[in-house]
Structure P
Amino acid sequence: MGKWYEEAVFYHMYPLGMTGAPKMNDQAGIVHRFEELNRWIPYMEELGCSAVYIGPLFESTSHGYDTIDYKVVDKRLGDNEDFKKFVDLCHESGIKVVVDGVFNHTGREFFAFKDIQENRENSKYRYWHKDINFGGNTCYNDGFSYAAWRGHYELVNLNLYDDNVKEYLFDVIKFWIDEFDIDGIRLDCADCLEFEFMKEMRRRTALWKEDFWLMGEVIHGDYARWANDEVLHSVTNYELHKGLYSGHNDHNYFEIAHTIRRQFDANGGIYKGRKLYTFVDNHDEDRIASKLNNKEHLKPVYTLLFGILGIPSIYYGSEWGIEGRRTNYSDDELRPKITPKEAAQQAEDSELYSFVKLLAKIKRENEALSYGEYKELLLTNRQYAFGRLLNKNNIVIAVNNDENPAQMYVPLPCEAETAKDLITGEEIKIEDSKLEIHIPACTGMIIKLK
């Protein structure tokens with residue numbers, strides 16, 4: 001009915017962490033850890049994911065976002081041929097591949113910055129990085145100062161007003177498409193990037209590969225500035241992410257419903273028609289199982305992730321409830337080593353994994369969960385129901401954050417003779433144009449109307 005990314009379920013992989021690669025890229029040779037990453041592909045397919053966001057991937061100094069070389073896969077993971085094989089195997093399994101594009105900044109070992117260090121005012125790259133001042137200095141005692149991402153001087157901001165920089169980065173993207181056949185880019189720090197740079201990227205990638213997807217990391221602001229027909233296809237929905245856990249911790253579905261209504265309501269939602277990238281955790285955020293006061297709320301949280309308007313993403317390991325928090329000094333707990341064998345064992349024993357897998361199947365089989373309009377039907381602090389309406393393919397989502405079962409009388413959003421919960425297979429009674437729903441404690445239901 002639409003583009004692949006509008007119907008996708010994403011799996012999010014942080015490869016340096018999940019393979020247990022060294023924290024610093026100071027090894028002598030290449031270690032082929034992609035052989036382990038390849039073994040995740042059948043797992044993703046079994047879970048029901050149709051796309052993978054994997055990154056960062058390219059040669060860097062430490063965590064992956066301090067890029068050294070945009071055209072070489074990080075040797076802690078393997079080489080370019082290894083990544084090419086990974087993409088081919090994903091495509092054979094019907095999985096699209098999206099990579100990190102770290103274009104706001106580079107590492108200090110990037111060739112242009114090293115040339116500035118060596119040749120100073122005479123460097124032909126002196127304008128490639130932002131706010132170079134040869135009268136200043138930094139904590140690294142370079143003898144000049146420069147703009148750095150959030151004051152982290154190991155991350156040197158690129159000057160995206162410079163035509164040479166932009167052409168270099170467009171050449172990088174063209175290389176990724178031609179060499180690896182990637183299907184999209186997640187733009188790191190998109191809220192720091194120049195809009196004209198992103199617009200030109202959108203124009204060029206549309207010519208280079210049909211249905212190429214651009215998604216930006218945007219924390220705050222009006223997402224419509226980035227997600228539109230000229231700039232990017234989608235952005236990270238951090239606003240909704242916050243509500244998904246705090247609305248459960250506070251037993252306050254009004255917070256979540258307000259956000260969804262504001263964003264997507266058929267009558268005036270500010271992002272109506274846009275497909276934002278939705279998530280409950282990622283490589284920068286505490287694991288959802290650690291954020292929730294009551295882990296029994298994982299089921300209604302994931303029901304909402306798959307039921308609301310957006311493109312759902314699952315961060316590796318969270319589908320079976322892995323925990324982890326960031327500290328003031330480290331993100332390591334958020335990015336643990338997990339082997340494919342360990343993942344398969346965890347999945348086999350996890351009720352949550354089976355639940356998430358079923359949600360992915362239900363989404364795949366019901367277009368209303370990708371394209372249906374949103375209609376709020378019932379709202380209290382502890383119970384919430386809404387419709388996803390698409391012609392005659394109509395769905396009602398119901399969730400309960402109470403630690404006790406609840407009776408919900410939900411107005412029908414359309415004419416219907418029968419109703420069935422696709423999660424349990426239970427028939428739902430219709431009486432006086434209302435669904436009579438007996439919903440268990442701390443769970444969610446996806447009800448198909450006919």
Structure Q
Amino acid sequence: MLSKKKIKKLKRKHPLLEDIINTKEVIWFNPKYGENTTHNELNISKKDIVEAEKRLKRFKPYIKEVFPETKKNKGLIESELESIDAFKEDLEKVCNTSIDGALYIKRDDNLPIAGSIKARGGIYEVFKYAETLALKNNLVTKDENYRKFASNKFKTLFAKHSLAVGSTGNLGLSIGIMGATLGFKTTVHMSNDAKEWKKTILRQKGVHIKEYDSDYSKAVEQGRKMSEKDSRSYFIDDEKSTDLFLGYAVAALRLKEQFERKSIKVNKENPLFVYLPCGVGGGPGGICFGLKKVFGEAVYCFFAEPTHSPAMLIGMMTEEHNNISVQDLGIDNKTAADGLAVGTPSKFVGKIMEKYLAGIYTVQDDILFKLLRKLYKNKGIKLEPSALAGFPGPAELKFSSFYSRFEIPEKNIYHLVWLTGGSMVPEKIFQDYLLE
């Protein structure tokens with residue numbers, strides 16, 4: 001915990017902290033954005049992302065075999081890219097400004113198996129661990145059909161090993177569902193803001209739930225400690241996992257293909273602005289990293305956080321990263337956007353994003369619910385509150401000088417709001433959202 005003296009010093013250096021502490025909506029532009037990105041903290045490149053994509057392709061026959069809902073896409077875990085210009089008028093009314101350019105959504109709320117952005121990264125790391133064990137035990141070669149992972153021989157092997165993860169909900173769903181399906185003994189350490197319906201789904205899949213009265217950071221800490229005591233337990237660490245990061249980054253390669261199929265050219269004259277809900281940072285960080293490797297200077301990424309959980313914002317702005325928490329500043333970390341209810345950010349992600357992320361803005365819960373209701377009424381799309389955080393992004397930029405600073409033609413922008421979860425929300429819970 002930071003001392004009062006240290007916090008006072010940070011306030012003097014970063015005047016925006018006063019508004020953040022008072023849970024006002026703010027936008028912060030990263031002063032290091034655009035510096036030399038040849039090297040990064042991970043020393044990973046686009047080649048590594050391509051290798052991650054190849055691994056996911058090897059597992060397509062297995063996915064198709066055990067998850068019937070993926071058959072139409074031949075085992076590919078991917079979401080749609082949709083134009084949503086029809087929603088722009090509603091968005092303008094909520095945000096009280098006009099928005100130039102085209103508006104799109106990335107439907108990660110529809111990702112098969114786990115129904116959220118976490119399906120891509122979480123499932124990828126589970127697959128990598130399973131593949132590593134199978135190769136080590138001579139049960140498969142990379143040239144074989146991975147459909148065989150569904151056989152009892154593999155389940156017998158995996159039953160001797162454990163998987164664990166700390167989660168507010170969605171990452172736990174992706175790892176829990178896939179881990180249990182493969183045959184691993186799987187434990188999800190869940191924070192106090194995790195939704196009961198997510199715990200119910202996991203228990204039905206045979207996943208062990210370890211509950212905590214504290215927030216996300218404590219759940220991760222305890223999960224990590226427990227796994228360290230067991231040599232056959234593998235802990236998937238959302239705060240510092242390279243594999244999770246690469247799994248998320250694969251989305252950039254897929255998005256490029258989707259744009260090409262729609263004959264949309266992303267370049268300096270027609271830039272892409274992407275708005276990503278952010279919790280601890282792994283999912284949006286991986287996607288941002290991938291997008292910058294694929295689109296370079298033609299893409300600008302912004303993270304969106306609740307006003308009561310601005311963990312990545314305070315970590316990156318003060319450069320304290322995981323040495324500072326929202327609780328240090330007297331912020332309660334209470335938000336309806338449970339997937340974003342994180343008090344301490346990932347230093348691992350924050351350090352990488354120093355040169356890749358354009359900025360971060362915060363949004364109030366009541367705005368999330370207004371947008372949730374309007375999007376459902378207008379388009380029939382059911383989302384979790386956290387999945388709406390990206391929508392105010394275009395308006396936040398409209399009120400700033402960012403466009404003029406980078407000489408960006410506003411009318412040529414492709415705005416892409418990244419949706420993160422919603423398709424698995426029980427109907428009763430969603431109806432409660434509509435009443436908020």
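Every number in this text was worked out from the coordinates using simple rules, so none of it is lab data. Only a predicted model underlies this, so the values are computations on that prediction, with no experimental measurement involved. Cβ atoms are built from the backbone, for glycine too; each structure is taken alone.
Observations, loosely collected:
- Which entry (P, Q) yields the derived value 3.8 for distance in nm of label points 7 Å out along Cα→Cβ at positions 175 and 239: P
- A value of -13000 for helix-only ellipticity at 222 nm (-39500 (n - 2.57) for each DSSP H run of 4 or more, over all residues; to 500), calculated from one of P, Q, originates in structure Q.
- Taking volume of the Cα convex hull per residue in Å³, for residues 87-198 alone as the criterion, the highest value among P, Q goes to Q.
- Among P, Q, structure where Rg and Dmax of the Cα atoms in Å as derived comes to 20.7, 62: Q
- Which of P, Q yields 3.4 [distance in nm of label points 7 Å out along Cα→Cβ at positions 167 and 359, calculated]: Q
- Which of P, Q leads on distance in nm of label points 7 Å out along Cα→Cβ at positions 191 and 207, largest value: P
- Looking at distance in nm of label points 7 Å out along Cα→Cβ at positions 63 and 375 over structures P, Q, structure P comes out largest.
- Comparison of P, Q by FRET efficiency 1/(1 + (r/R0)^6) of positions 95 and 399 (r between Cβ atoms, R0 = 25 Å, to 0.05) - largest value held by: Q
- Relative contact order in percent (Cα under 8 Å, 6 or more apart) - highest-scoring structure of P, Q: Q
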